[in-house]
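No lab work stands behind these numbers, since they all come straight from the coordinates. Here the structure is a predicted model, which means the values were calculated and not measured. Cβ atoms are built from the backbone, for glycine too; each structure is taken alone.
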Structure I
Amino acid sequence: MKKDEGAPETRLIHTRKARLDRVTVNPPVERASTVVFRDEAGLYGPKPTYGRMGLTVHRELEAAMGELEGAAHTRLAGNGLQACALAIATCVVSGDHLLFTDAAYGPTARFCEKRLKAMGVTAERFDPRSTADLESRLRPETKAIFLESPGSLTFEIADLPAIAALAKPHGIRVIMDNTWGVGLHYQPLALGADISVQALTKYVVGHADAFAGAVMTNDSGLQVKLAACSEDWGITLAPDDAYLALRGLRSLKTRLKAHEAAGLEIAHWLAARPEVQSVLHPALPVCADHALWKRDFTGSNGLFSIILKPVPEGALERFFEALTLFGLGFSWGGFESLVIPCDQQLTRMNGHWSDMARGPLLRFHIGLEAVNDLKSDLDAGFRALSAD
């Protein structure tokens with residue numbers, strides 16, 4: 001079997017882009033700003049001439065991300081937000097109009113509404129579950145649509161093929177934040193997106209110890225613009241973080257299977273709890289977007305939310321204080337289980353979310369601990385929640 005054939009987990013382990021005198025299992029990490037050449041031709045040649053542009057480990061990570069996402073071109077960034085900003089800024093200029101999902105990651109929404117405004121770009125939200133709402137908001141100056149599927153915190157699934165079919169006749173670029181789908185379970189470029197973005201900080205790194213982002217495309221014209229924007233903004237990724245992301249990729253499939261299995265078991269268990277109003281996990285048949293998830297995704301992971309039934313004042317604090325295994329912390333995708341209250345993060349369109357929820361919204365990340373231990377921890381939290 002050739003190295004460019006076989007299952008995704010096989011290809012992720014056997015990507016080797018660099019041509020070195022010796023072949024090591026892992027690429028060298030070159031901690032360097034200056035690259036020294038023997039002659040002027042090399043100094044101004046096509047190869048990387050400065051450490052900020054990336055060296056061997058960066059090229060290896062780019063090649064592996066290309067395998068993961070089915071992309072011909074990859075551009076690395078220092079974190080997920082930077083990758084989203086790079087993708088968006090590549091597609092719009094002053095005077096343009098951007099539509100972005102109302103379920104977008106909070107910092108991405110902030111970039112769209114504040115930073116793009118300062119750049120002369122108008123950004124407007126749309127209902128992530130309504131292609132008709134999206135279509136009604138198109139303008140002649142609309143140049144890009146930003147999606148995140150599932151949406152942050154509330155887990156709506158976007159109908160990417162339908163949105164891409166709507167956008168392409170108008171020359172509108174479609175960008176997808178694919179951090180949840182992580183490439184193994186969702187292929188945005190194959191479904192019609194022009195650009196796929198990932199926060200590698202999450203499942204790719206997988207150990208909560210590094211930041212990284214990546215922007216992928218199959219459009220060579222877009223790649224030229226991405227590279228120019230990245231260079232103009234001075235976007236870079238530290239070599240040690242690139243190494244940690246590449247190391248995480250090698251075990252991604254195995255880890256993701258464990259997160260998925262545990263996440264589904266906990267989600268079903270929570271759905272049966274009397275304290276829970278609903279579970280927002282697209283892989284559950286009761287979820288509103290399950291049919292879209294089943295059509296376009298091949299799996300899930302350990303990240304989902306729940307809506308509790310209304311609770312008295314102080315009850316939620318007691319719930320969190322009783323937990324010993326679930327930490328209260330942002331981010332996700334590492335080996336550890338986490339939970340956060342989400343209501344204070346929700347800044348949504350009028351009537352889109354606030355009218356749906358009646359109790360507190362909590363987001364869980366199910367880590368790699370024993371599932372029965374996690375259930376016991378949550379059970380202790382629910383007992384405290386219900387205490388008089």
Structure II
Amino acid sequence: MARIKKPSVKLVLRKDKTLVSGEYPVMLRITFNRKPKYYALKGENGTISCDLKKWNETIGRFNRNKELNLYLDQYEVRANEVLRELEFSDFTFLAFENKYFKKYEREGVISFINHLIIKLKEENRLGSASSYKDTRNRLLEFKSKIYFNDIDFKFLKNFEKYLIDKGNSINSIGIYMRTLRAVYNKAIAEELIKEEAYPFRKYKIKSGNSTKRALTKKDMQLLIRYKAKKGTRKWHSLNYFIFSYLCRGMNLKDMALLKWEENIIGDRMAYVRAKTANTKKTLDHNIIKIEPEIERILSQYPRKNKYVFPILEEGLSELTIRHRIIGTLKKISKDLTEIGNELKLEQADQITHYWARHRYATTLKRSGISTAVISEALGHSSEATTKAYLDKFEQTEIDNTFKHLI
């Protein structure tokens with residue numbers, strides 16, 4: 001009896017195809033009846049490629065690139081699964097392709113998250129891509145192969161316990177779980193799992209009870225009156241912080257992207273929040289009246305530049321912009337701490353740029369402004385979000401009620 005020939009799988013470096021980068025593409029090779037067929041593989045940054053010196057021909061993997069090897073593992077595992085599914089039928093490359101490419105991204109949770117990361121990067125949503133990547137890595141540490149049907153209440157509790165045992169804070173665990181919930185919701189939307197199986201109705205994501213950071217109004221006034229030497233880094237940092245406070249707690253990235261011609265229109269400033277620009281079909285513009293205090297800061301920056309603030313310049317990639325924003329935030333925190341120590345502020349060593357948003361919200365609340373108005377100003381999707389956001393700022397005020405008891 002003639003032996004039935006079976007197709008085989010191997011990950012190889014196509015040395016006969018050189019990419020623009022000078023590297024060679026990593027490809028999935030399926031061989032049947034001595035005939036090979038190659039399929040290009042995609043990673044988070046496009047086609048997966050490698051230099052000859054960094055490739056291990058024997059095992060079909062990178063010598064030292066754990067993250068890309070995770071992608072290759074998923075590609076190879078899925079290919080072998082498809083071949084097993086086709087084992088009792090007449091194999092053809094077309095049959096393989098139909099099963100593999102229709103189902104590859106729709107099988108395991110890790111594969112689906114990889115797909116979402118690639119999509120987020122294509123949309124330049126690098127912050128979200130980073131959160132998805134961190135969650136994916138924690139899941140891989142917990143269990144190498146996960147299907148959506150595996151994710152039930154027990155799985156979530158076990159994953160939570162694993163994260164606690166690894167020393168993660170409640171806030172960090174909350175971020176991982178909310179990201180996993182978002183992944184699960186996307187899987188439902190793509191009909192990878194039925195909505196009836198949704199495990200997050202029973203499982204509740206914990207949130208940390210740490211007191212929210214907030215400066216007093218007096219602290220804010222001291223910072224506004226502080227005189228830093230013009231043109232110094234400390235001077236810029238203070239301007240950014242105060243400008244954010246006066247402009248409804250504006251995000252630093254939104255500030256960095258402001259352009260004189262596009263966003264400063266007469267006595268108004270109009271912009272779209274970068275955080276939500278890719279998530280809405282209709283873009284909502286935030287419109288802020290340029291009051292004298294805001295104009296005072298704007299007037300200190302030359303209009304000959306395209307950008308209002310000297311944080312970015314033209315031609316930067318989204319990744320470079322992200323790194324520039326993160327670096328600037330670190331500088332602002334350092335400078336605000338130094339200024340806060342000079343002014344003898346109680347929480348000087350904890351002040352960050354984000355505190356401007358906190359101070360803006362609490363100032364309005366304590367001034368009697370309605371939650372609905374504050375919600376609109378902050379750009380929250382609902383008043384419930386704003387209420388939860390504000391309530392956490394009031395712990396110090398609640399603590400102080402004790403003195404009235406004695």
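Some observations on this one:
- Highest-scoring label, criterion being distance in nm of label points 7 Å out along Cα→Cβ at positions 54 and 222, among I, II: II
- When relative contact order in percent (Cα under 8 Å, 6 or more apart) is calculated for each of structures I, II, structure I gives the greatest result.
- Source structure (of I, II) for FRET efficiency 1/(1 + (r/R0)^6) of positions 62 and 110 (r between Cβ atoms, R0 = 25 Å, to 0.05), computed value 0.35: I
- Parent structure of the calculated result 28, 55, 16, 1, given that P(r) over Cα pairs in 20 Å bins from 0, in percent is the read-out and I, II the choices: I
- Origin of the derived value 27.1 (mean count of other Cβ atoms within 10 Å over residues 174-181; candidates I, II): I
- Entry that produces -15000 once helix-only ellipticity at 222 nm (-39500 (n - 2.57) for each DSSP H run of 4 or more, over all residues; to 500) is calculated, selected from I, II: II
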